[in-house]
Structure P
C-alpha cells in the first residue's frame, strides 16, 4: 500500500460526514507504519474502542470506511475466524464490524454492511506471517504463499467495500 498522509486519509472516508472524518483518531505513527506490508490501513480508536477505521485502494481510488464493532453476545467464548484474512483467533480476537453504507441510504441509517475482521485490523500482517494470533489462535496450514494469501485477503476486502459502496 502507498503511504498516506493525515489529510489524504480524512478525505477518503465515504460513509461518514466531513466532521466525523475530521474527528477520527488516526494512528499516531503514520510515518513509521510498514506501508509496504499493508494491503489496507486498519486501526481501532484508542479513545472509543467500539470504533474502527480502514482505508484501502478500491476501484482506482483510496476509500476510507468508518466501522462500528457489534456488541458481543453472551455465548461468544469460542474462537472465530476473520473473513478477510482467514486467521483464527481466540474469542476476543475477531469482531463483527459494521459500516454504514455510503451515500444517502447509509447516511439515513437504513443500510449497513458487516464482516468479521481481526479485532486489531492487522490482517495484512497475519497473512505475511509478520504477526501471530494470540494464544489459541492460528493460521490454517495452506499451500498458498504469502503473496497469494495477501491477494485473497484483498479480494475479500474488495467484496466488503463493494457492499459498503453499493448504491
Structure Q
C-alpha cells in the first residue's frame, strides 16, 4: 500500500519536481485542473512554486502518495483564513498518476484530506470537479453532496468548455 505523507514547509521545496510530475501527467491525460496544453513539468513546477508561501504559512496543506519510491498521487487542502469562514476548507488538486488509477488511491487521498480538515477544526469541506468525470463518482460515493452544476465553467487542457459540479461535505466533530 502506498504511503501518504504531508509535506512540511521545509520539505515542500524539495518535492516540487515530484508534484510537477503528477500535475503534468494529469494535464497530459485531459484532467481539467486549471491548465491548458501545452503544459509540461517545467510549467507545473513553476505553478507549484507559487504555492510555497501558502504551505509555509499553513494555509495550504499538501500530501504526496508514494509507492516504492515513486510519487503516484497528491491532494491539497486549503484552509479558509477569513474569521467568518474558519469552519470550512477546500479540497484541491486531488490527482493520481495515470498509471496508478483504479486502485483506490484517490479515495485514500480524499480521506486523508478530510481527516486533516476535521483535525484543523473545519466542519465543512468544498470542492469542484468536471461533471460526469470519474472524480465526480468518487465524491458521490464518498458521501459528498453535489449542490450545483455550472455549465461551461472551465476548459479542459484542449480548450473545450466543460460543466463543473460543486460539492460539499459536512464532517462530524
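Every number here is computed from the coordinates shown, using simple stated rules; none is lab data. Because the structure is predicted, anything quoted here is derived from the model rather than measured. Cβ atoms are built from the backbone, for glycine too; each structure is taken alone.
0.60 is what came out when FRET efficiency 1/(1 + (r/R0)^6) of positions 8 and 80 (r between Cβ atoms, R0 = 35 Å, to 0.05) was calculated for one structure; which of P, Q is it? Structure P accounts for this read-out.
With FRET efficiency 1/(1 + (r/R0)^6) of positions 32 and 56 (r between Cβ atoms, R0 = 25 Å, to 0.05) derived from the coordinates and found to be 0.80, which of P, Q does the value describe? It traces back to P.
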